[in-house]
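> The structures considered in this document are given below.
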Structure P
């Protein structure tokens with residue numbers, strides 16, 4: 001039995017602070033408008049900003065994964081998602097919430113807690129999103145395997161994705177070198 005944990009990150013989830021509501025429509029309605037009636041429905045989602053930090057932190061954790069612990073297939077999708085969230089402006093919104101990064105980091109440390117991960121590295125100045133050079137071949141292979149079957153429309157190269165993600169990583173870590181206003 002797991003112990004009951006009282007923690008700000010856990011209470012934020014319980015209070016719904018990281019939730020969002022959006023409107024959705026089924027692809028079938030678009031495909032068969034004469035048969036199905038158009039309409040939308042409300043969907044409860046995790047906020048895009050929280051999703052951004054969750055994916056960024058997962059990728060940070062993956063850069064610390066020991067070589068003897070194989071990575072699951074299709075994790076590279078999180079790089080694509082992070083790229084998309086950065087290019088659509090979600091990363092900037094996530095950065096604007098000064099406490100969200102720390103709350104998500106605290107949540108991951110409690111609920112994910114990989115034994116090989118040093119969670120003190122989840123902070124400004126030490127966030128590591130781009131894979132280490134020795135990890136790149138496996139990530140590239142995973143991306144190539146997913147590229148045609150997972151994504152719609154124009155698909156960026158893995159190098160383009162890493163360039164955008166790497167630039168965000170530098171920008172985020174540079175904020176640790178500048179004084180932060182409260």
Structure Q
């Protein structure tokens with residue numbers, strides 16, 4: 001998997017450099033997200049596309065029809081063809097994730113993951129976003145997650161740093177203190 005992550009990162013960098021060269025970073029990002037969404041929402045399509053053993057010719061015919069019907073750019077078409085012919089299409093999600101990281105970094109936006117024990121309404125999400133933006137002194141893109149196992153509080157993950165203010169972390173800390 002480590003090798004796959006590295007390969008996906010290289011493909012994402014190549015796609016990013018080409019889209020930046022052609023001044024189409026936002027358009028390429030939107031197209032890639034939409035393609036991923038279509039694939040994820042159609043089980044038969046995802047089985048066909050992600051199948052490493054599907055005949056490349058048949059898959060390429062499908063890609064050409066799919067891309068022309070959806071009016072995707074030549075950049076996307078060529079990129080998807082390269083992925084499929086090199087049998088790397090299974091890396092699409094990882095590539096999209098890495099591409100997103102490159103786009104947000106270029107725009108000066110810091111991605112932040114916030115995990116709570118229960119769903120949080122829009123108003124509170126905005127307040128969390130504002131506070132984190134103030135702390136980081138910049139723009140942030142918040143991704144909210146719910147994990148009931150943390151019992152309460154929240155966990156913030158940003159730039160490979162984690163601030164764990166969950167009830168579970170506090171319980172675990174108390175437990176370790178009692179064991180000593």
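FYI, it's all coordinate maths here, none of it is from the lab. Since we're looking at a predicted model, the values are computed, not measured. Cβ atoms are built from the backbone, for glycine too; each structure is taken alone.
> Given a value of 1.5 for distance in nm of label points 7 Å out along Cα→Cβ at positions 29 and 133, calculated from one of P, Q, which structure does it belong to?
Q
> In addition: Quick check for you: by distance in nm of label points 7 Å out along Cα→Cβ at positions 125 and 157, which of P, Q is greatest?
Answer by largest value of distance in nm of label points 7 Å out along Cα→Cβ at positions 125 and 157: P.
> For which of the structures P, Q does the calculation of FRET efficiency 1/(1 + (r/R0)^6) of positions 101 and 149 (r between Cβ atoms, R0 = 30 Å, to 0.05) return 0.70?
Q
> Here relative contact order in percent (Cα under 8 Å, 6 or more apart) has been calculated and equals 20, so which of P, Q was it run on?
This value belongs to structure Q.
> Assuming -20500 is helix-only ellipticity at 222 nm (-39500 (n - 2.57) for each DSSP H run of 4 or more, over all residues; to 500) as calculated from a single structure, say which of P, Q it is.
Comparing all candidates, it corresponds to Q.
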